[in-house]
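None of the figures in this text is laboratory data; all of them are computed from the coordinates on show. As the structure is a computational prediction, the values presented were derived from the model and not from experiment. Cβ atoms are built from the backbone, for glycine too; each structure is taken alone.
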Structure 1
Amino acid sequence: MYEARIVDVMGGTKALKREIQTGIDFAEVIVTGIPVRAVKNIQSYIGANDIRMARLINVSPKTYRSRKIFKADEGDHAYTIARITVAAEEAIGEKKEALQWLNSKQPALGDRVPMELILNSAGAQAVEDLLGRIEYGVYS
């Protein structure tokens, strides 16, 4: 899909502490734990503060600030944020417009905010499906 761009959003191989070329590589990193530096890079990229980022990866702000390595479920949330952000940029165009879209109510998602929907896999799938329709000009 967009592995190279996702790696960039996460701060590159230095932040991830390994080479990533495929989705399988990401799966292995998620299981072994995503380093805090990679999650902080995502946070910076999307312009979130600590409290919002903690909510997006489903941990308390205190836990977010104290983690060195994020557990598999937390890392999976972080990866999903990066993946959806990259997909939005591909479908919509510029980063600024993509982030604005991700943080605004979308009629095609029942007036829900995409960044809030991606807190679980069903919501993430709905957002990705809509982005795919936008990318191919079938927006509804």
Structure 2
Amino acid sequence: MSNFEIKGVHHLGFVVKDLDSTLKKWESLFGVKAEISENPDLHVRLGAITLGNIRFVLNESTQAGSRWEKFIEENGEGLEHIALEVDDIDKATDAAEKAGLELRFEKDKPIHGLLTNFVEGMVATDIEFMGPEK
């Protein structure tokens, strides 16, 4: 058993080639309006839609050679990560390192109002831990 608590799924992160055309389909189908933002540090433009209690974050690369572009080249468009909200990000990332897994960032980054880091090398999809700042 881990020494940190998973509070729930924060969001599902997908990588898409064309955010505008993707959002047009989602907005038309579900009758909702996406929240659009950009993170220049991570070279990504994001569109977020909440359906029921599930938040979908669609990521589009804003720079050639970014990890988003590499993901599409290797996997095509699709699910890139599952973001889990945790009670203690330090304990969660420590557990990942003790399990021999690699973290994307050397230091946790503030994203979506929480501290975050990604566990890479998982099977099927990466995991993002998101927790409150201390």
Structure 3
Amino acid sequence: MLVERTFTATPERVYAAFTDPEQLTQWWWPTGFTCPSAEVDLRIGGAYRLTMTWPNFIPAEVRFSHSMCGEYYVLDHPHRLVMSGRAVSDAGNELFATLIEVTLDACDEGTVLTVRQSYFDPLPPPDALAGAPRLV
């Protein structure tokens, strides 16, 4: 998956949104979901963990409880982050794993954010991908 967006903010500010626990709780999950807690050990080999709460409009029978966690591989402030991403159930089972690369480039409008996400087996459940944008 490849996503590119331009933000009217400096690369430093966008980098902080990806690395500061308080900011992560404000935006990480899709609209309607909440992130009640975020833990970040911001160093190469350090870990992060983001919890998720489902919105009430999602039927209880299709919800699955999990958090997103991973390890930092590259921290090039404020230009690039590379990290693993693992969706882990509350029981400790891995639902899916990804490699996430975040690149931040300054531009006249602010910052161009590019996120590359590669999935590994197992792939996310189909319900989890249902709302994901299809990108070419």
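A few comments on the model shown:
- Computing distance in nm of label points 7 Å out along Cα→Cβ at positions 7 and 23 across structures 1, 2, 3 gives 2.6 for structure 2.
- Which of 1, 2, 3 yields -3500 [helix-only ellipticity at 222 nm (-39500 (n - 2.57) for each DSSP H run of 4 or more, over all residues; to 500), calculated]: 3
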